[in-house]
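Take a look at the structures below.
Read-outs: derived from the displayed coordinates by stated rules, not from any lab. Computed from a predicted structure; not experimentally measured. Cβ atoms are built from the backbone, for glycine too; each structure is taken alone.
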Structure I
Amino acid sequence: MESPLIDALLWFSIVACGLLAGLYFTFSAFAMTALGRIETPAGVAAMNSINRVIQRSLFMPLFVGSSLSSLTLAVIGALHPGEAWACAALAGGCIYFVGMFVVTMLFNVPRNNALDASDPAAPAGQALWARYCREWTAWNHVRTLASTAAMILFVMALAAR
């Protein structure tokens, strides 16, 4: 199927997945370790600040746009099962939407909200921070891998077109 819209969606998704994979990789590879090594109130304050700023940054249109473009590519891929690029588009869209968007909404955001509502000076807040660093980072690894895998699959789909 010749379609400039599909090509545009693939290009956008490749770039967006790459950018978000890099962002998530940063947190998985060293940012959370660094934040976890400083005093709890400072680590919590820094993470809460990051979470507030990111919601008003270029991250949000990229986060929403890439989720929509990936889901669209999954649907389009499912509707064109006989075409060489379709399987990679379907797989990439599903992996990204579930592994990045759904994971973010079900696992990372609720932890961000709980952290924001906590008192990092209290023992419960310190325990929450330790658990947050472990659990939030584990789910962030999923987002990193999903974004990277989707980017690769979208490149494969584009190459097959």
Structure II
Amino acid sequence: MSSGSWSHEVTAAVPAGQLFKAAMLDWHNLGPKVAPEVIASASVISGDKAVGGIREFKFTPAMPFSYLRERLDFLDLEKFELKNTIVEGGTLGKQVESGTSHFKFEPSGNGCVVKVVASYKLVAGVQDDPSEIAKAKEAVTKHIKAAEAYLLANPTAYA
């Protein structure tokens, strides 16, 4: 079995704290509103916005899987940073044995830079696929840009 990781950066024209709240902490509420073509619905399964909490996202056919559950493993509200782990759904058990994501929102000028590092272990026999990594990076960019567009249109939201 092999493991790997990838990193990605997205620049946004809104403050780090505001984007962190919208794109990370409240994405289960905002995501279905601003990205309905991808997220059919989302909910908190347990532990709302607390370490150990689990959220579920149900996706439209635009995604290659129907749902994903993630557990919040680390949260720093002052540094706009969090880590989560896939606990069910997605490609878990099919392509990946485990997967984690680390998001950090760093202030930059009037906006911010979102830094993402994803780490994973592949299921035995599955090869790393550069096109899947490219799709994952594109999905992260769309996620951040959807939240940014919402905040630019609604400057007092999540302030």
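Kindly point out which one of I, II the value 1.7 was derived from, the read-out being distance in nm of label points 7 Å out along Cα→Cβ at positions 53 and 69. Only one of I, II returns 1.7 for distance in nm of label points 7 Å out along Cα→Cβ at positions 53 and 69, namely II.
Given 39 as the derived value for relative contact order in percent (Cα under 8 Å, 6 or more apart), which of the supplied structures I, II does it correspond to? It traces back to I. Here the criterion is distance in nm of label points 7 Å out along Cα→Cβ at positions 13 and 37, and among I, II the highest value is seen for I. Computing helix-only ellipticity at 222 nm (-39500 (n - 2.57) for each DSSP H run of 4 or more, over all residues; to 500) across structures I, II gives -25500 for structure I.
Assign the value 2.9, calculated as distance in nm of label points 7 Å out along Cα→Cβ at positions 61 and 125, to the correct structure from I, II. Working through the options, I get structure II. Among candidates I, II, the computation of FRET efficiency 1/(1 + (r/R0)^6) of positions 21 and 133 (r between Cβ atoms, R0 = 30 Å, to 0.05) that gave 0.60 used structure II.
Among I, II, considering only mean count of other Cβ atoms within 10 Å over residues 29-36, which has the greatest calculated value? When mean count of other Cβ atoms within 10 Å over residues 29-36 is computed for each of I, II, structure II gives the biggest number.
Kindly point out which one of I, II the value 4.5 was derived from, the read-out being distance in nm of label points 7 Å out along Cα→Cβ at positions 45 and 77. Attributed to the structure labelled I.
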